[in-house]
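Listed next: structures, encoded as structure tokens.
Derivation of every value follows stated rules applied to the coordinates shown; laboratory data play no part. Keep in mind that what you see is a predicted model, and the values were worked out from it rather than measured. Cβ atoms are built from the backbone, for glycine too; each structure is taken alone.
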Structure 1
Amino acid sequence: MPALYRLKRRPEFLRVAGSGLKAAAPGLVLQAAKREGGTGIRVGFTASRRVGGAVARNRAKRRLRAAAADVIAAHAAEGCDYVLIARRTTLARPYPALTRDLAGALKRLDLYDRAENKEAARAARVKS
């Protein structure tokens, strides 16, 4: 499973938002941008004030980080940047439904990669 690197700077978030790859789900919004020549996966998390106060926004981002660790690390296409945006329903949504939302959003953007395909590609890179 590849390590997830974090997007931290505003220009990185704006580049992903400007790419136009976006999928909304009941528990989250996923934005993605492919990077040229990049390997690995970079992920950013955000929650606006519409989600709630600071405590609620931080809790929503923690839930998104946990879902990203489970779904994006195992199934997302490498060489892409992802931004997960919390919604009001992120806090109340059951965790299994939240992970299904994220997997479904990856599939709609055609960035879902089966774990066995990722392992075979990684093994081929190591051999060469």
Structure 2
Amino acid sequence: MWKHEEVIETSAPAARVWELFADVARWKSWNAGIETIEIHGPFESGTKFTMTPPGQDALHSTLIEVIPGQSFTDETVVNETRVVVSHKLVSLPSGHTKIIYSTEITGPAAAEFGSMVTSDFGDVLASLKRLAESA
């Protein structure tokens, strides 16, 4: 098993960050690791989406848990390797929001996938923060 966590704090309220999370078509505006993305239904548990990283094949993922305004978790399975990423919002007493990306990968290619999947999470969170604070 391979685990990783990335955290950033933003002055934007959780509701603003949630708007960005729920607007899947706009993910590529703050995540350079997405060339194309398409969600196949509403932003809720059980909905599938297809995401293509630049220069790579499309990945097929499922929203396995969505708690509106708080968190969502997606799952991507490639061959026998399962990648689960949880995106959590924590409202702080200051009015700021902590954004937490937690990744757990299991299967034969867990270590190889781990560094590949999470290598840009710091940049992704920084871009998300900038966009959330600009509105």
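-14500 is what came out when helix-only ellipticity at 222 nm (-39500 (n - 2.57) for each DSSP H run of 4 or more, over all residues; to 500) was calculated for one structure; which of 1, 2 is it? Present the calculation step by step, with values, prior to reporting the outcome.
Numbers: 1: -14500; 2: -7000.
Answer for the origin of the read-out: 1.
Out of 1, 2, choose the structure whose coordinates give FRET efficiency 1/(1 + (r/R0)^6) of positions 37 and 101 (r between Cβ atoms, R0 = 30 Å, to 0.05) equal to 0.95 when calculated. Numbers along the way, then the final one.
Working: 1: 0.50; 2: 0.95.
Checking each candidate, the match is 2.
Work out which structure the value 14.9 belongs to, where mean count of other Cβ atoms within 10 Å over residues 53-60 was derived from one of 1, 2. Show your work: numbers first, answer last.
On the way: 1: 14.9; 2: 12.0.
Checking each candidate, the match is 1.
Given structures 1, 2, which gives the highest value for mean count of other Cβ atoms within 10 Å over residues 5-12?
Details: 1: 11.8; 2: 16.5.
Top value of mean count of other Cβ atoms within 10 Å over residues 5-12 goes to structure 2.
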